[in-house]
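Derivation of every value follows stated rules applied to the coordinates shown; laboratory data play no part. Predicted, not measured: the structure shown is a model, and the values here were computed from it. Cβ atoms are built from the backbone, for glycine too; each structure is taken alone.
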Structure P
């Protein structure tokens, strides 16, 4: 543990930067500033966010899964990367920390953070930061605006779900097929049937269970609050998700946040299709980046739910309508027609920098074991 200890008040200081990445927000830590022991590290993250508590009042979490996320940045473990990115989803109301998924929204902050931390040298104009996501073993290139060798946060790019505009960050996922299951279609089929509901089990950047909203007696354009309040729907979806997890080779997913759920329907505003993304026990207020990549890729799978629902599939651009607007995904295929990469634009903002203060006894009494 390399963090400084403030012995006079019994507090441990951990350098921390809070960033908005896309439509999520959370603390960014250097891996060297956190305990090396995984159980102790998780205990520190839980205390840092203020879990388990619905409002996380004793920490820096926001009482919502979208603001109870952590990015840990370290030295590269992949020869083609500049930095490693380890994502942690900290439960709000329990003491669980899930390292299974990646978060593409938080990923938007990794490039700017790495540049400002001095982990990567900035170029004049724009800088490509090569990121290895340890959760999914995938490579992502983040192109960050760096005029004069300084990270630009101000700009004219707007993303739905975030107020105002910022500098664009271009994210390209290079090898996201089979991120957790090693296959785009883990069961080998474009359609499976679970509890009498047709589903597509797809794994690109994020393992997902894709369903027609209409098969669940939904129109597909419900607001997140309507879905969250539909306890019967959530129970039905969770029962399907648990079986899907087994079929996808993920084991018992009862206490895990993957696979995620996509409830798909026809577009309303000229896009490709509409998606309601469950995380998985509530509906995302907009849409996860990794989930958008999976949904977009699924439109290219013949016979899949996404392909059936999609109103139009352009050569390289998929527009996914969500509760806060739309998210655009660009797909690039290789010579064989397989998806070689998927790209989209996000924004990020450095919100706070300083030191997180935690009780010193946390580092001596490991209650996570």
Structure Q
């Protein structure tokens, strides 16, 4: 019996290829605004898939562009999706039922820096309200595991079930909500279905992972796809940590810096233990996106004069836990490695980490602002 070589690839991979738009691969993309797009017959406009190594079939990502005065095609699907607007302004409409029942839709507007999530399996359509400028957006999804499990695009994009526990045509669904909760693991969680401006949002002081750090976790549309926003000052750096695969990090502020990544097997002090050759470096700026491999330590360094703000999207919200992701991450990235977690405190890190950061700051003329002790 002969086997089709294409079946050696997962259903999501085969589907991406069948879409006929560019697929960008690697560890990261230095400037998401510079990604070359191609005509997208199914969705309309222009698009490209982003398939980074650290996404590991847990999350998917694409970039789409809507021409001036244009619109994407309506679609619905059985996977979570979170959309971040990179540039431009426009509107969206969401509805249940059949495609031709859009008269029942609710509408909302968005602009560069906005983030929202169409609820599971709702019809949704996006419009460019500008007659002169295109809209560019980035979307993170849970399409890979859903497509791989069902391996039937007609079902994933054509199931008639309405998840009315998530969306039942509430006219205020995309009103900005002020529902903040303090979770038992000491994380601020914001439940809202629309964030008008991720770039300008006031964050909450949180220095557990970085000197001068501020952040907020968010939950949207009843999703298992969630994440957080975090920032830290110039001349400072993040503590190294590790978690399960699939996390996507997008830089959303005028900034510059780099991230170091290394496998857990290299230890918490990779240079001192002779495994410095296993450390990889990703340089970033505003618009850079990357995905740390599952289980790898990674550490972010701000070598610019301004605050570096990151938007992180990942599987596993605090309201809707995903067991295998929790198991992969162990006790968590905010618990020290000495207590069974994956966080390397400043006092435990490889001395070369701080030395090389100070050297880089001196090269670019930025003051070193880290505390003298952990």
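What to note about this one:
- Structures P, Q, by distance in nm of label points 7 Å out along Cα→Cβ at positions 47 and 95: label with the highest value: Q
- When distance in nm of label points 7 Å out along Cα→Cβ at positions 215 and 359 is computed for each of P, Q, the one that comes out at 2.8 is Q.
- Once distance in nm of label points 7 Å out along Cα→Cβ at positions 15 and 279 is evaluated on every structure in P, Q, the highest one turns out to be Q.
- With distance in nm of label points 7 Å out along Cα→Cβ at positions 287 and 303 derived as 2.0, matching label from P, Q: Q
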